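Engineer: Have a look at these structures, which come just after this line.
Derivation of every value follows stated rules applied to the coordinates shown; laboratory data play no part. Everything quoted here is computed from the prediction, not taken from an experiment. Cβ atoms are built from the backbone, for glycine too; each structure is taken alone.
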Structure I
Amino acid sequence: MVTLSRIKHVRAFTVRGGGADYHDQGEGHWIDDHIATPMAKYPEYRQSRQSFGINVLGTLVVEIEAEDGTIGFAVTTGGEPACYIVEKHLARFLEGRSPTDYEKIWDQMFFSTQYYGRKGLVVNAISGVDLALWDLLGKLRDEPVYQLLGGAVRDELQFYATGARPDVAKELGFIGGKLPLHHGPAEGEEGMHKNIALLADMRAKCGDDFWLMYDCWMALDVNYATKLATRAWNECGLKWIEEAISPDDYWGYAELKRNVPKGMLVTTGEHEATRWGFRMLLEMDCCDIIQPDVGWCGGVTELLKISALADAAGKLVVPHGSSVYSYHFVVTRHNSPFAEFLMMHPGPTEVVPMFAPQLLGEPVPQNGRMRTSALDKPGFGVELNRDIALHRPYTH
């Protein structure tokens, strides 16, 4: 039996601007242009999501160094508060251990923090540690993560694009385009008409055979979401309505799924966490597709459990964004037939790396597709950009 080098150090850094905290963008970016949110009922917070603090945390960077000097790393959101959790609480469950002990490590991280964690920031921190652990394991074994997860079930990934220009996404070869919803219930019938008008314009530009979806970012209530879904389906052939209501309102999702036109999909889950949260979505029949973010839901170790639950329930798993951390997972799962690509170009009119400038060597789709061989480097196949201003606020 080959004994792998044990874990020597765990370090946590934060960095500002773009990257894993993809909402932390400059002015004029489509991702912060009057997008419907739960805060849009307050006019002063309606135009910009940054106005109510969507970008306050920044990126969390976790590094795990083995005794032989090999370093695994990962990026997610969480910033300085997550750095504190990683350094002061979670590091004890890794240092001195074998990186192959990821099941035990995850269990100890989750249950030791359960009294103040369970979801949100704490699980973001756990996710970052878990992803860095898988990166280290792949590097120590000289294998890509997707090989550690059982190998690829297809030769290439295909993508839909999230951004303000589905018409450009079609030209770039993507299989669909997901728009941000601009107007929520507080903007009344006028806002509803604007939402439908934008969708109708994109349908005219994209043609009938291109997927169009609406990302509602938790902004709606069941009544508004039902009206929007019905009109968008009947008038524009909307493929799915995503994250229409609060992630805690499982009952509302179950009602919405019953309400929408037959054939339209209800999707959600990017702000859900752990197998227990997704079990609620699945058992209560809240949606057709679950969309866990591997950097927020508990990492790869937990995503495998979530995916197994969905597979048994006959539901698809299409992870939210998260670049290479999703790709290595999606290519190994039969119930993850395509992936999301977040268009981080401000326009967005070009395909650019999703987590720039933090990741080096990040692959991007060509003509809406990516060969599995693009992932054939050890770990997640990317390196940390050492030229960015990393800040380590805490040590242990």
Structure II
Amino acid sequence: MAVQWVLVLHGLATLVVVVSFLCGQWPIFRRTPIASIHHFLTVGAYDYFLRCVGVLFGIRGTNAILEVERFCCDRPNPILQIIYLAIVGGTYFIVAKSCFSYIPGYYISGIHRYTSSLAVGIGLLLFLLTSFADPGTVKDDNVSQFLAAYPYDDIIYSGKECPTCKIPKPARSKHCSICDRCVARFDHHCGWMNNCIGERNTRYFMAFLLWHFLVCIYGVIAIGLVLAGQLKESRVIYVLTVYYRIENSFLSLAPHVLQWFVGSYDTQILLMVFLAIVALLLAGFFGYHASLCFTNTTTNETFKWQEYISWQRKLNEARASTAALRASVNGLSSDASPRESKWRAFFRRSPLEDAEPVVKENKYDKGLIKNIYEIIVPLSSRSSFSRKKSKVRRE
């Protein structure tokens, strides 16, 4: 019984660590233990580690660690790609080792031995496509094509030159400091793919997220059917109700059935928990990026819009305050104006309430259907924009 509780506590601890590491920065977890654990895992633990290395090995040891950090975080490297392949390969190996001996079962057919391999194979194919496809690198010979595809909105994008590449910078593009290249419709740099996510591989990235979410759900359901089949074939319910005289109700049987599962199929239970957690994380990540695609916005642009709206709101509030102050001064200088009572002054609207609201005018949002079509068929790859290439001059 002690071993079973250890497994349960291990699963809960794993869940807390994984959720804290991946989701601890979300606003919903602000000022909670999840946020504190996230800060320790991402910043605090590394700071303490650097201090220990400095005490034990001096400045040379610290510089060596910082050089490793630069290699891992500030330049392209396949470390996370290798970790991804290890996770997928290791998980599938454990699933095959622990579950394939029960397939076919009472509720699951033998074809799932092959469909599971096909599902993992398609996931690996999407991973390779996202990792090695051109994200939309802007070069001297194709910059005019991207300029035609993405005109400036003169709000968050205006005509300028990339200081690194020394070429005109199309709207929605960004120079990736890790890959050292300009990427059209830049979304973010993905360490798991060791590649930027841009105009021409966003479709593969979205398919990768959706497919892996579905594969995780498939794994949870398949393992659940395997366990349900073993429960049926072992006649556990019959034994509990007939020989142990336990009431035939869900509340009475559930603890004993769960104890039997954890004691007999602990590996399968942990696999189901792991796949369910990953499925939830992938669902959240896919949902976030899907909402961006539906409005034709990128992750990079969300920060630009936040900065622009914040700046415009402060500017409008300053204008409203200035106008109110000017009106107040004019009122004080006028002898004819009656003195305002304290009661009316208390309920008077704040000048900030008169500030004009800031409206986000996304020029690139063309409607749900066109936005999705733009992800599937990138603008710069269409023949209509290729014909405009010769008409666009560099500024």
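Engineer: If we compute Kirkwood radius over Cα pairs in Å, for residues 20-115 alone for structures I, II, which one ends up with the highest value?
Structural biologist: II
Engineer: Using relative contact order in percent (Cα under 8 Å, 6 or more apart) as the calculated read-out, with 17 as its value, let me know the right label among I, II.
Structural biologist: II
Engineer: Give the label, chosen from I, II, of the structure having the highest value of mean count of other Cβ atoms within 10 Å over residues 28-35.
Structural biologist: I
Engineer: Right, next: From which structure (I, II) was Rg/Rh (Cα atoms, Kirkwood Rh) calculated, if the value obtained is 1.10?
Structural biologist: Clearly, the read-out refers to II.
Engineer: Additional query: Out of I, II, which one gives -10000 for helix-only ellipticity at 222 nm (-39500 (n - 2.57) for each DSSP H run of 4 or more, over all residues; to 500) as computed from the coordinates?
Structural biologist: I
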